[in-house]
Structures are given as C-alpha cells and as structure tokens.
Structure P
Amino acid sequence: MSALSPAIQDREELVENPYLPYPVRIDDIVVETEDRNLKTFKFVFLNEQDEKKFDYHAGQFAELSIPGKGEIPIGIASSPVEKGFVMFTVNKAGVVTTHLHNMKVGDIMGIRGPLGNWFPWEMLEGKNVLLVGGGFAFTTLRSSIVYMIDPANRSKFGNITVVYGARTPGMLLYKNELIEWEKRDDIDMHITVDATDDPDWKYNVGFVPPVTEEKAPQGDENTYAIVCGPPIMIKFTQPVLEKLGYTHDRIIMSLENRMKCGIGMCGRCNIGRELVCKDGPVFTLEQINQTPREY
C-alpha cells in the first residue's frame with residue numbers, strides 16, 4: 001500500500017482550532033451571594049464528543065465565549081469526578097459577565113478549553129494538603145476538594161485542611177457544600193469572614209492570613225499548601241506559610257492576571273518571561289521567586 005500523500009497527511013494531523021469554542025447550553029443557574037453579583041452556571045455540552053474532548057483537571061480554567069460580546073477566562077469550579085456537566089462561578093464585573101448574568105437556563109453559548117496547567121495531583125498523592133482560599137477565587141479549590149474527597153480518591157491523600165474566607169457570611173460561595181464538608185470527619189474545615197454582626201455566626205471572624213496561622217498544620221516534608229485568592233490575600237498568606245515551616249517548593253499558588261487569549265499568543269498575562277495562561281496559572285512560590293515581584 002502506498003504512503004499517504006503529504007496533503008492527506010496534513011489533513012490527518014490537523015490540530016483543532018484552539019480559538020473555536022464548544023457549544024454548550026445553560027442547564028442551571030444558582031445565585032451564590034447576597035449582592036447577587038456571583039452566580040454559578042452549570043453547562044451541558046450539545047455534542048457528546050465535545051464533552052469527551054473537554055478532559056480537564058482540578059486547577060484549570062476555560063474561556064466562556066458569548067457571540068458578539070467576547071470571552072472571559074474563568075476557573076473551572078466543577079470537578080473531573082462530576083460527569084455530565086461543567087460548572088463556573090462568575091462575578092459580574094464587565095460587559096461579558098454582565099451579559100452572562102442576564103442569560104437564562106436553556107440559552108446557548110460557548111466554552112473554549114480546558115486551558116492552563118493544574119495542581120500537581122500525582123505529586124500530592126500520599127501527602128497532607130492545606131487549601132487556603134479567599135473570595136470568589138475559591139472556585140478551583142471547590143473543584144479540588146470535590147476531587148480529593150471522592151470515594152475513589154480520598155485514600156490517595158493524607159490530612160486535608162481548608163481555610164476559606166469571604167468579606168461577610170453573605171459573600172461565601174457554595175454554602176450548602178461548606179456545611180456538608182464541615183460535618184465530615186476526613187476534612188478539617190475552617191470558615192472565616194472579615195466581619196459580621198450576625199449573633200448566630202459560629203465560625204471564625206478575621207482575615208484569611210491570621211486564621212491560617214492559627215488553624216493550619218505545621219509545614220513539613222509531607223505537607224503541601226495550595227493557595228488561591230486575590231493578590232493581596234496571596235501576598236499576606238506567603239509569610240504566614242513560611243512562618244509555619246512551608247518551604248517555597250511546597251507552596252503552590254494559582255495566580256490571576258490579565259489573561260485574554262488563554263493560549264499564550266497575546267502576551268497580556270506575562271510575569272517576566274512566564275505566561276500565566278500557558279505556563280500557569282499554577283506555580284510554586286519557588287518558581288514565582290524567579291519572576292518580577294508582582295505577587
């Protein structure tokens with residue numbers, strides 16, 4: 001049999017257009033916060049093959065694409081162990097997000113991805129894991145928690161400790177899940193708010209860094225920390241983790257930056273030579289130390 005012609009070989013080896021989103025339908029919308037500026041959208045793929053191609057890991061992000069409006073990079077809030085849908089929690093902050101917030105169940109739009117790297121799950125197996133999150137950046141940590149406590153995965157990890165904070169009780173995400181996680185005996189939950197006048201509030205009051213210093217386990221060669229939140233929270237959590245004994249190669253951070261294209265072409269999200277959308281968004285503090293100090 002003769003070899004394929006170069007033209008046919010080219011067609012056989014074509015890579016899918018990375019700018020082309022998968023069509024999805026909004027299947028459910030949940031208002032997460034009292035100001036109604038944060039909503040969780042559950043999407044289902046219109047084509048079964050597209051769902052199979054969208055093979056992601058906890059820690060990755062995707063571009064939510066709305067024809068005629070644009071697209072936005074958002075961390076994936078669902079977990080790979082949750083099948084049949086993909087989920088994102090979106091803050092209303094601009095043209096695209098405002099339009100998305102006005103959309104309804106049943107509306108059609110697009111998702112492009114999955115994009116970026118992810119938390120180093122194989123390296124974390126057999127280790128204790130501390131997760132520190134703040135605000136609506138808790139999305140990929142929600143994905144991570146669901147992944148780790150899944151019955152098929154829980155035995156792969158040691159102790160799991162979570163410190164999660166928001167400005168007020170009404171700004172916490174995934175409230176029902178937080179309650180369920182706190183009831184479990186295989187995960188140590190520490191919920192905090194900056195301030196509250198709720199007399200029935202039974203959790204912590206204080207910023208995430210000091211609560212982390214009080215509640216987090218000591219760092220050692222068997223314990224890693226994952227940090228995801230606004231830059232100011234990351235900045236003040238770093239010295240706390242260092243004080244607790246976490247070495248820089250065991251502090252794993254998910255960074256937010258001015259991501260646009262999501263595939264490293266536009267160059268808007270660079271920190272020095274690193275592109276957050278392509279080389280990240282997950283970096284160790286050891287890696288970040290080699291870049292200009294933006295975090």
Structure Q
Amino acid sequence: MRERCGGTAIRLGCAVDRIEQDGNGVEFVFDDGDRAGGDVAVGADGIHSRVRAALLGPESPQFTGHVAWRGLVPADRLRGAGLRPVVTSWMAPHSHAVTYFVRRGELVNFVGVTEHQAWRSESWTERGDKAELLRDFAHWHPTVRAIVEAIDEPYRWALFVRPPLPKWSEGRVTLLGDACHPMLPYMAQGAVMAIEDGCVLARCLKSRPGDVPGALKDYEATRLPRTAKVQAGARAAGARLHLSDPLARLKTYGRMGLDARLAPRKAASAGDWLMAYDATQGNLTGPRKEINFA
C-alpha cells in the first residue's frame with residue numbers, strides 16, 4: 001500500500017469507520033477522523049472485521065451451540081498421565097477434545113468442545129471458570145481429566161458459523177483470512193487459508209500491474225470456491241465429532257478405526273484434496289478468463 005499518512009508503517013489503536021475510494025486510490029477513514037490510504041486496501045482484521053462491515057454491511061452469524069475450552073499445561077506436570085506423542089482426538093456424545101504437545105514437547109495443548117446454550121462470548125481471550133471446566137469433563141478418560149485438572153488458566157469461547165460470502169472485493173478493497181471466510185476449528189485450517197490467501201493475492205496483483213480492481217476480482221474468483229469448501233468441511237467435521245446415537249457412533253467411528261488399521265494409506269489420502277493444494281502454482285481464475293502464471 002502506498003502510504004499517504006506521514007510514512008507510518010504500523011499504527012496501533014485505529015478502528016475503521018468507513019472506506020472511500022475512486023479510480024486513483026483508496027483510503028481508510030478511522031473513527032478519530034484520521035486517514036490512511038494507497039493503491040489497494042486489504043482487510044485482514046479477523047473474525048470481527050470492521051473492514052468487512054464497512055464493505056458489505058453488518059452480519060448475523062449463527063451460534064452452533066458448541067463452546068470450546070482451551071488451556072496449556074507444562075508437560076512435566078503430566079508425567080504418567082498416559083499421553084502419547086501424537087495428536088489425539090477424544091470423542092464423546094455431544095463433545096470432543098484434542099490433545100497434543102507444543103513448543104518442542106515442553107507444553108501440552110488442550111482443546112475441549114462441549115455443547116452449551118448459555119455461553120455466547122466469541123473471544124479467544126475470554127477466561128472461563130475452572131470449576132465449570134472440571135464439571136464438563138468430570139466423567140472423561142483419566143488422561144483427559146489429568147490434563148483438565150492441571151490447567152491453571154482455562155479459556156472459553158463460543159463457536160459461530162458464517163456462510164460463505166457472495167463476494168470479498170469491491171473496487172480497490174478486498175478481504176483476507178478470517179475477515180472473509182472465518183471457519184470452525186475442526187479441520188485446523190483457519191491460519192492456513194489466510195496464508196494461501198496472501199500468496200494468491202500477491203500473485204494476482206503481480207499479474208495485473210496497474211489494474212487493482214481486476215486483480216482483486218481474480219483473487220476472489222480463485223479463492224472463494226476453495227475456502228467455501230473448507231468452511232463446509234469444517235462444519236461437517238464438527239457434527240461428525242459430536243455424534244450421540246449409538247449406532248451412528250459405531251458405524252462412523254468403527255469405520256474410522258478399521259480404515260486406520262487396515263488401510264492406513266487410504267485413510268490418509270482422504271485429506272489429499274485439502275493438503276495437496278499449492279497456492280504458489282496453477283491457474284488464477286478470474287471472472288472473465290483463465291490465466292496461467294505457474
């Protein structure tokens with residue numbers, strides 16, 4: 001972005017009030033009346049994006065009924081708890097948990113999702129009550145209980161679903177990451193999609209020097225189908241992890257277990273459509289034509 005506000009690269013404490021643009025450039029107008037602008041504006045301001053609201057209007061996300069707990073525990077507190085050095089999913093009716101080591105094995109990360117209607121705070125930094133956490137996982141496997149009991153500061157956030165947007169861009173303004181395709185965490189792809197967005201956006205802008213609106217249309221057309229599919233996949237995965245009917249659980253989880261043991265390559269290949277995507281290669285598909293910049 002070509003800076004028009006004194007050359008400041010990073011400015012803190014700014015909230016976007018509105019966006020103004022014409023054929024020569026675009027400007028953010030902040031709530032304090034100050035301005036910053038350039039050739040292109042990218043709203044990468046997360047799930048509560050002010051840029052999205054300014055561009056497309058307010059939204060009404062749907063509460064899923066799922067509430068996630070998270071916490072970190074020093075690994076040395078959990079010696080003898082039965083933790084394996086792999087990502088482990090724990091499933092129960094209407095709930096599930098995921099555990100794995102982070103920071104070179106020094107910490108254990110815990111994410112546990114239960115179903116509640118009362119808690120609706122959509123924030124990663126909202127602290128939860130330790131007593132409620134213990135109640136939610138009181139009857140779980142001893143390994144899960146050991147992790148939960150060792151968490152000093154649990155955090156809790158409600159999960160909302162947002163349908164894919166009909167468009168991300170308008171003129172010289174576009175969106176990136178959670179600002180345009182926030183998704184449930186059940187495929188662990190939120191940050192990955194933002195990284196892919198950034199790569200494709202850079203390629204599109206490079207491919208159309210002097211035509212920012214055209215480049216942003218190509219970017220949107222290339223990325224929207226991909227991210228919409230991942231959004232749908234994450235939502236379906238959340239439902240699959242919370243099955244409560246005994247027959248459905250036996251059929252789904254039993255097949256998952258058999259596939260993992262008897263046909264591990266086939267089970268692993270189920271995610272190829274997701275993992276094999278290469279944002280640095282292939283076609284950038286615009287609304288009017290297909291162009292190859294591989």
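Where does the value 15.5 come from, among P, Q, when mean count of other Cβ atoms within 10 Å over residues 133-140 is the thing being computed? Here the read-out was taken from Q.
When FRET efficiency 1/(1 + (r/R0)^6) of positions 45 and 117 (r between Cβ atoms, R0 = 25 Å, to 0.05) is calculated, the result is 0.65; to which of the structures P, Q does this value belong? List each step's numbers first, then the result.
Numbers: P: 0.65; Q: 0.30.
It traces back to P.
Tell me which of P, Q gives 10, 39, 35, 14, 1 when you compute P(r) over Cα pairs in 10 Å bins from 0, in percent, for residues 37-188 alone.
P
One of P, Q was used to calculate P(r) over Cα pairs in 10 Å bins from 0, in percent, giving 5, 23, 28, 24, 15, 5, 0; which? Here the read-out was taken from Q. If FRET efficiency 1/(1 + (r/R0)^6) of positions 29 and 125 (r between Cβ atoms, R0 = 35 Å, to 0.05) comes out at 0.80 when worked out from the coordinates, which of P, Q was used? The read-out comes from structure Q. Taking distance in nm of label points 7 Å out along Cα→Cβ at positions 21 and 213 as the criterion, the largest value within structures P, Q is that of P.
Given that helix-only ellipticity at 222 nm (-39500 (n - 2.57) for each DSSP H run of 4 or more, over all residues; to 500), derived from a single structure, equals -6000, which label among P, Q identifies that structure? Label of the source structure: P.
Please compute mean count of other Cβ atoms within 10 Å over residues 69-76 for structures P, Q and give me the label with the greatest value.
Looking at the calculated values, the largest one is P.
No value in this document is a laboratory result; all are computed from the given coordinates. It should be emphasised that the depicted structure is a prediction, and the values quoted were computed from it without experimental measurement. Cβ atoms are built from the backbone, for glycine too; each structure is taken alone.
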